[in-house]
1. Given a computed value of -18500 for helix-only ellipticity at 222 nm (-39500 (n - 2.57) for each DSSP H run of 4 or more, over all residues; to 500), which structure among I, II does it belong to?
2. One of I, II was used to calculate relative contact order in percent (Cα under 8 Å, 6 or more apart), giving 30; which?
3. Kindly point out which one of I, II the value 3.5 was derived from, the read-out being distance in nm of label points 7 Å out along Cα→Cβ at positions 80 and 112.
4. Figure out for me which of the structures I, II the number 0.30 belongs to, where FRET efficiency 1/(1 + (r/R0)^6) of positions 64 and 104 (r between Cβ atoms, R0 = 25 Å, to 0.05) was derived from the coordinates.
5. For which of the structures I, II does the calculation of mean count of other Cβ atoms within 10 Å over residues 88-95 return 15.6?
6. One of I, II was used to calculate Cα extents along the principal axes in Å, giving 50, 48, 25; which?
7. Of the structures labelled I, II, which one yields 1.00 when FRET efficiency 1/(1 + (r/R0)^6) of positions 56 and 96 (r between Cβ atoms, R0 = 25 Å, to 0.05) is computed from its coordinates?
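Since every read-out is calculated from the coordinates, none of them should be taken as a lab result. These numbers were taken from a predicted model, which means no experiment stands behind them. Cβ atoms are built from the backbone, for glycine too; each structure is taken alone.
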Structure I
Amino acid sequence: MTKRTPEVLRNLREDHEYKQDTIAKYLGVVQQTYSNYEKGHTSLPQEYLCKLADFYGVSTDFLLGRTTLQQPAEEMEKIFAQGKTVGEVTSALLTLSSEKRKILLDFLGYLMLKQKEDQQKQKLYPPILTK
């Protein structure tokens, strides 16, 4: 367990709006024991680390605070687009100059905003089903 693990555990739990007692029950421990994991008073056993990684769908390295990449490593091998894996796309991004990265991030922000707008329109105006 690293110094960041307690913070990561707490943030994940709060982001998913779970109470400590819920996670404690999932792990098969009492709430106080789980609280000690989040406070860093007690090290999280490896079996619980793996169990929580599966529960939240994140990597153990993320739980340990060793990376900000939440997804497990096998996600890097999945096809992202046009036959390229997530890992290949990530590697290509790392070759860009800082100026090009900024442009890409600005464009990505724009695309994410447009996608959110499209999703909101879908909720407001769902397609009419015809027979």
Structure II
Amino acid sequence: MSRAERAKEYFMKGYACSQAVVLAFSDLIKVSEAELKKISLPFGGGLGRLRLTCGAVSGMAIVIGALFAKEENSPENKKNTYEIVRDLCGKFQEENGSLICSELLSAQKRPCAEIVYSTAKILEEYLIKNGKI
């Protein structure tokens, strides 16, 4: 099963979009699955159902931070991490039309399962290309 399929499965089991993406990659992150569920929950629904940045995208950013960001608080660390996030967000926007939850929801009726799948697929491809999987 691909991580994209796994993410969609988590979403269909009732996890928030942000949680579904993070949990599909939880084996790569050195934080317990229980903690990841708690950490990623508030980002669902476009940040607490405010319909802002898509929760699946926020989940993707959490995984990027866990796998690529360094502990050091340096401009270079921020630059590199932000660059990865911008690149993946660009791919997401190309594929889905927006990064904003409310815009994604207005385009289709409740497309979240497919958006979770799309996000995890984009992230999985990036991680494979960059030797993290």
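1. Working: I: -18500; II: -21000.
Computing helix-only ellipticity at 222 nm (-39500 (n - 2.57) for each DSSP H run of 4 or more, over all residues; to 500) on every structure in I, II gives -18500 only for I.
2. Values: I: 17; II: 30.
It traces back to II.
3. Values: I: 1.5; II: 3.5.
The structure behind it is II.
4. Working: I: 0.30; II: 0.80.
The read-out comes from structure I.
5. Numbers: I: 11.5; II: 15.6.
Going label by label, the one that fits is II.
6. Details: I: 50, 48, 25; II: 41, 27, 27.
Working through the options, I get structure I.
7. II
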